[in-house]
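Colleague: Structures for review follow.
Taken together, the values in this text are just the output of simple stated rules run on the coordinates, not laboratory data. Note that the structure is predicted; figures quoted are calculated from it, not measured. Cβ atoms are built from the backbone, for glycine too; each structure is taken alone.
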Structure I
Amino acid sequence: MTQIPTITTDRLILRGPQPSDAEAFMGFYATERSQYTGGPMTPRQAWNFFGTEFGHWQIRGFGMFFVTRKGSDAPLGMVGHWYPHGWPEKEVGWVLFDAASEGQGIAFEAAQACIAHAWDVLKWDIIVSYIAKGNDASVALAERLGAVLDTDAVQPKPETPGFVYRHPLPKGIA
């Protein structure tokens, strides 16, 4: 079994998925807010997708972290590393479960930590973020993180093309 690391930032804990996260995860995927990340879903679809979060860690050795504030174990969303079968490139992605968490720099802080983890620990040489058309908040976050739109990149879902943002290699990594 893969040992899932924990990443700590100034305000946040990024940890592996836990069974207790199912309610928040399924609640998010029952809403229109999930439209840019595969939802909305039926409870059964959301349950199956929740299981995928666990499986991705075991199959790939990395995955999406559940993000919590220090001092609370309530999940605010997921940020992390994603590379399911058929994906053209390794991704750092993000989703906040509740609109009340937006505008506080939570996704930015967590994504910065995951990008650093991908370069420094996972030793990735490429990082992209796949963003659905219409998801202006995620586009703004990708650009704030320094990512650049790559209009020539291969789409992970050619039937519903979106945006591919490429994160630049940090100085000192070739």
Structure II
Amino acid sequence: MLHPAKPARESFTMMSELVLPGETNTLANLMGGKLMYWMDIAAGIAAQKHCNTVAVTASVDNISFANPIKLGDVVTIESKVTRAFNSSMEVYIKVWGEDLKARHKYLSNEAYFTFVSLGANGRPYTVPELVPETDTEKEMYNGALRRRQLRLILGGKMKPEEAGELKALFL
């Protein structure tokens, strides 16, 4: 079934959480697992906004923590679909911490998640094409195919010699 193409901006999602004592480690930093949970929710909402079906997490790229988020700080998570393939979507996540008292906002981390759209029968379902509009969206859209090929190689679903976009970077 063909779906009308959708602009990336329609999937944009922003959510905020306050870091409470039960969500921190012994250093009073937000636990990484709790942040990954919130990131998964924000990414899932963006994916479902794009495909208008149930979408499930298929993979998570490297998550590196640049700056810890402290007890009492606000976490803001932004997510947006960067590219849609047949039934899967790549979602970019950006996480900010903010010390409201000090009026200091800082980048905590970034990541890419992959979601798969599921139809009523629980099987993968075709998603609408994504239309990038801004220069940043176009850059992320173009890089998504290389990132996808790398994920497939690392997951054992593609042979390195089949990854034309990646090979072009090295030849």
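Colleague: Assign the value 0.70, calculated as FRET efficiency 1/(1 + (r/R0)^6) of positions 54 and 110 (r between Cβ atoms, R0 = 30 Å, to 0.05), to the correct structure from I, II.
Modeller: II
Colleague: Let me ask another. log10 I(q)/I(0) by the Debye sum over Cα atoms at q = 0.10, 0.12, 0.20 Å⁻¹ computed as -0.42, -0.60, -1.26: which structure among I, II?
Modeller: Derived from II, not from the others.
Colleague: If we compute mean count of other Cβ atoms within 10 Å over residues 86-93 for structures I, II, which one ends up with the highest value?
Modeller: II
Colleague: Computing distance in nm of label points 7 Å out along Cα→Cβ at positions 38 and 142 for each of I, II, which one ends up highest?
Modeller: II
Colleague: Another question about this same structure. If we compute relative contact order in percent (Cα under 8 Å, 6 or more apart) for structures I, II, which one ends up with the highest value?
Modeller: Biggest value here belongs to II.
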